[in-house]
Structure P
Amino acid sequence: MHDHRPSTIGLVRHLEHAEVAQAVTEQLRKDLAIDPMRLPVPAVGEQAFEDLRTTIVGVLEELQRSGPNGLGAALYRVDIPEAHFVRTMSTGGVHALGGEVVLRALQKVLTRMRYAGRY
C-alpha cells in the first residue's frame, strides 16, 4: 500500500492518466537503466503505483546485492538525497524506498509536463 499523506495521494492520482503513467515508466527506465520488457507501462488506475513499485523494489534489491555503488549511483540518478535514503530505509526498508523512487519519478514528470504547458 502506498503512503497515505494527502500530498502523496494527490501525486499518485496522476498515474490514472495514460500519458503520465507512460512518462513515469520511461523516466524510471532511464534513471534505473531498466529494460522496457522488465518494466512495462502499468494499467491506468489505482493499482498503477503499486505495480510500478513492485518492479522497482525488485530492481533496488538487485542493486543492493550488487554492492553500495550500484544502489548509490541509481539513487543519485533518481535524485534521492542520501539523508532521505537513510531515513526511508530505517523506517520502511526497500519497500518504502521503492515507493519514494516512483514518487520522485512522478514529480519529475509532472514538473516537466507543467512547464511545457501539457498538464
Structure Q
Amino acid sequence: MKKKSVQQIEDSYINLGYKGDKLRKAVEKDKEYKNILKEKKQRLTKRFRITSQEKKKYVMATDSDFEILGKCKQLEKLRLTKEDRSLVKLLKTQLEDDWRTPLIKFINKLMKKYK
C-alpha cells in the first residue's frame, strides 16, 4: 500500500468533519502523520548537517528553518566581514525560541552606534 502524504492524512480528517483545533489535535495523534514528519525531519537534519546541539538550541519547525540554518552554516565557512558575521549571528538567533531578546540587543547596539 502506498504511503499517504501529510496533506492526504489531513484531508481524511477534514472529510470526517474535523476542523480548527480539533483537526490539529486529531492529526497530531495520528501515528502515520507523526512518522512522516519524523522521517522528514531526519532527512532535513541529515541534508543540512544539523548537529544535536543545534537541534536543541533552535526551533526547527519548518523546512525553511532547516534551509536558513544550513545557509547560515555555509556562510560561516566563508571569509566574511565583521558586519556580515554579526548579521549571520543575528539570523541564526531568529531560529531560537526566544528570538526577540537577541533582536532587541542588536537593535539597541545599532541605535547606540548612530547616536
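Out of P, Q, choose the structure whose coordinates give helix-only ellipticity at 222 nm (-39500 (n - 2.57) for each DSSP H run of 4 or more, over all residues; to 500) equal to -22500 when calculated. Traced to structure Q. Given a value of 3.3 for distance in nm of label points 7 Å out along Cα→Cβ at positions 18 and 66, calculated from one of P, Q, which structure does it belong to? So the calculation was done on P. Tell me which of P, Q gives 37, 19, 10 when you compute semi-axes √(5λ) of the Cα gyration tensor in Å. The read-out comes from structure Q. Ranked by mean count of other Cβ atoms within 10 Å over residues 74-81, structures P, Q are led by P, which has the greatest value.
Between structures P, Q, the greatest calculated value of mean count of other Cβ atoms within 10 Å over residues 10-17 is seen in P. Out of P, Q, choose the structure whose coordinates give semi-axes √(5λ) of the Cα gyration tensor in Å, for residues 42-97 alone equal to 20, 12, 9 when calculated. Of the structures listed, the value fits Q. Each of structures P, Q was scored by relative contact order in percent (Cα under 8 Å, 6 or more apart); the highest score is held by P.
None of the figures in this text is laboratory data; all of them are computed from the coordinates on show. Just so we're clear, the structure is a prediction, and the values are computed from it rather than from any experiment. Cβ atoms are built from the backbone, for glycine too; each structure is taken alone.
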